[in-house]
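Structures for review follow.
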Structure 1
Amino acid sequence: MSELSVNHLLGIKQVSQEDIHLILETAENFKEVINRPIKKVPSLRDFTIANLFFENSTRTRLSFELAEKRLSADVINFSAASSSVKKGETLIDTVNNILSMKVDMVVMRHPNPGASVFLSNHVNASIVNAGDGAHEHPTQALLDAFSIKEKLGSLEGKKVVIVGDILHSRVALSNIFCLRKLGAVVKVCGPETLLPKHIKSLGVDVENNLDKALKWCDVANMLRVQNERMSTRYFPSTREYVAQYGLDKERLNRLDKEIVIMHPGPINRGVEISSDIADSQHAIILDQVQNGVAVRMSVLYLLASKLKHYNRN
């Protein structure tokens with residue numbers, strides 16, 4: 001298979017196992033490119049990509065922008081905070097105004113779940129979902145899968161536990177879809193109040209005890225507690241949360257094996273993960289950041305190839 005089955009990357013739920021394999025294989029080639037002395041290729045020289053961020057972002061926005069520039073695309077950066085959205089302009093009007101400038105692809109982060117799907121039905125451009133509310137974050141899941149594969153050789157049969165605020169996490173949902181499509185076994189671990197009611201219907205097991213979850217897993221993906229999405233208290237105190245679900249050296253030393261530690265960032269050091277773990281050889285957090293550029297290059301390149309093919313026909 002050399003072409004994606006989809007015209008947009010809206011979520012992992014919408015892509016096939018073959019699509020994921022193609023994206024990860026293509027990302028391997030781009031990782032080799034970005035480690036060369038000259039890190040640029042002319043693959044998207046004729047393409048213009050608009051980055052629309054209606055929600056704050058540092059790593060994802062910079063990662064996409066760098067991926068686009070490494071592919072030689074023309075880039076437009078849009079920030080809702082300084083735009084006509086503040087004057088009441090609708091999402092479709094905003095995007096159509098940008099598309100009238102002959103933009104081929106839109107990378108969008110939006111606080112509302114389903115915003116990228118809505119947009120894909122109303123505009124004539126390829127849409128990449130860079131995170132929609134607490135729904136999905138597909139490129140994060142793909143770079144996480146790529147990072148595990150790079151470290152462990154394969155995802156088939158690997159045991160991955162996702163720890164923390166599952167309820168508010170788009171990273172958790174996309175990771176569950178992606179990991180299961182690639183043959184991994186997934187558990188979630190966190191306080192009952194931070195687990196969605198129907199989480200087991202996604203084919204994952206629940207473990208409320210972090211020590212048991214760590215003994216079971218090959219990989220632990222530690223999620224940030226998303227206080228900005230909480231309108232009420234979900235646990236008694238931060239100290240209580242750290243005692244139950246924080247990963248530190250003492251907890252890790254109790255294991256009789258080595259596990260891989262991941263974190264999608266930003267890290268609340270001393271809460272979900274201690275500094276000595278975040279900076280240890282067990283953690284592949286900075287590998288995830290580097291792999292994010294290669295994976296996003298892969299996604300943009302494959303969608304652009306589909307667009308070229310579509311336009312020729």
Structure 2
Amino acid sequence: MEWDDYRYFLAVEQAGSALGAARRLGVNHTTVLRRIASLEKRLGVRLFERLRTGYTPTAAGEELREVARRVEQVLSDTEHRLAGKDLQLSGIVRITTTDTLFRGLLSPHLLAFRQQHPLIQLQVVGTNQLANLTRREADVAVRATNQPPDNMLGRKIGIARSAVYGARAYLDQRGYDLSFDQHDWIGLDETLAHLPEYPWLERHARPERIVLRLNNLLHKIELVKDGHGIAPLLCFLAEREPTLIRLTEPNPQFDTDIWLLSHPDLRQVARIRVFNDFIVSHAKADSLLQGKLSKPLHRG
């Protein structure tokens with residue numbers, strides 16, 4: 001029995017295509033096609049209908065899906081229980097987080113953690129997608145969300161606040177008064193339309209005043225620093241930039257809690273416990289991550 005073939009089968013069923021499964025698994029799509037063909041040949045049945053709109057399970061595929069999911073869950077549960085018996089301060093800790101939280105929370109402190117625990121190897125995956133902690137895609141997730149998953153162990157470790165900032169050189173030319181028609185604005189594209197900032201700026205600024213749109217919050221900070229315009233920025237990052245000036249108080253509509261999440265079965269794993277405690281202590285000691293601002297508001 002080749003369990004990997006069933007893992008590929010589940011990835012195709014969930015993604016609806018070989019290409020989507022390949023992205024999820026981090027392999028070439030031809031590898032996915034070869035695995036599915038091998039499984040169908042071994043079982044002697046067709047598992048998917050190859051339609052123009054994607055892959056749809058056949059009746060045999062639906063039956064296999066239910067069995068494979070149960071097996072996958074049993075293996076995952078067993079892995080968690082076995083991992084929970086690990087009391088050694090060594091091994092790998094897989095962390096998933098966003099680029100902004102990596103820069104503002106993790107990156108400044110990882111060297112100190114590694115010096116304290118040299119036998120623990122850290123693997124960091126920067127993504128805006130929440131990795132599946134149940135399937136051990138990651139051991140720890142650091143996420144900004146006001147709706148953390150209720151099936152995970154979670155500790156609220158801070159708050160992400162946002163206010164409008166501009167670069168000093170830009171504001172010296174364009175003025176320090178907050179006028180939606182006076183300034184160029186840097187906004188988000190539709191991939192980040194779920195963030196409160198997106199509809200806020202759409203309501204207040206005319207479309208022609210939004211001169212740049214992008215899907216990366218770190219890039220937005222760099223554009224503001226370079227004088228392209230003003231924008232709402234994350235305070236825990238922008239307050240640390242000497243060339244940026246805050247023009248407004250943080251908007252409560254943008255407030256988002258910062259959570260440290262892990263799977264309940266891993267609570268006794270020593271390496272994960274010490275990493276979580278380390279990050280919590282540093283987050284709690286950082287006034288910016290607790291929503292307290294370091295710069296005074298510019299009054300014009």
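Could you tell me which structure in 1, 2 was used to calculate mean count of other Cβ atoms within 10 Å over residues 138-145 as 22.0?
Among 1, 2, the structure yielding 22.0 for mean count of other Cβ atoms within 10 Å over residues 138-145 is 2.
To which of 1, 2 does the computed value 23.4, 75 (Rg and Dmax of the Cα atoms in Å) belong? Don't skip to the answer; put the middle values down first.
Details: 1: 19.5, 60; 2: 23.4, 75.
Only one of 1, 2 returns 23.4, 75 for Rg and Dmax of the Cα atoms in Å, namely 2.
For which of the structures 1, 2 does the calculation of mean count of other Cβ atoms within 10 Å over residues 98-105 return 15.5?
The value was obtained from structure 1.
Who wins on mean count of other Cβ atoms within 10 Å over residues 26-33 among 1, 2, i.e. which is largest?
Working: 1: 18.1; 2: 13.9.
Biggest value here belongs to 1.
Using the calculated result 68 for percent of Cα pairs over 17 Å apart, for residues 58-169 alone, pick out the matching structure from 1, 2.
Computing percent of Cα pairs over 17 Å apart, for residues 58-169 alone on every structure in 1, 2 gives 68 only for 2.
Bear in mind these aren't lab numbers, they're just calculated from the coordinates by the rules spelled out. Model, not experiment: these values are computed from the prediction. Cβ atoms are built from the backbone, for glycine too; each structure is taken alone.
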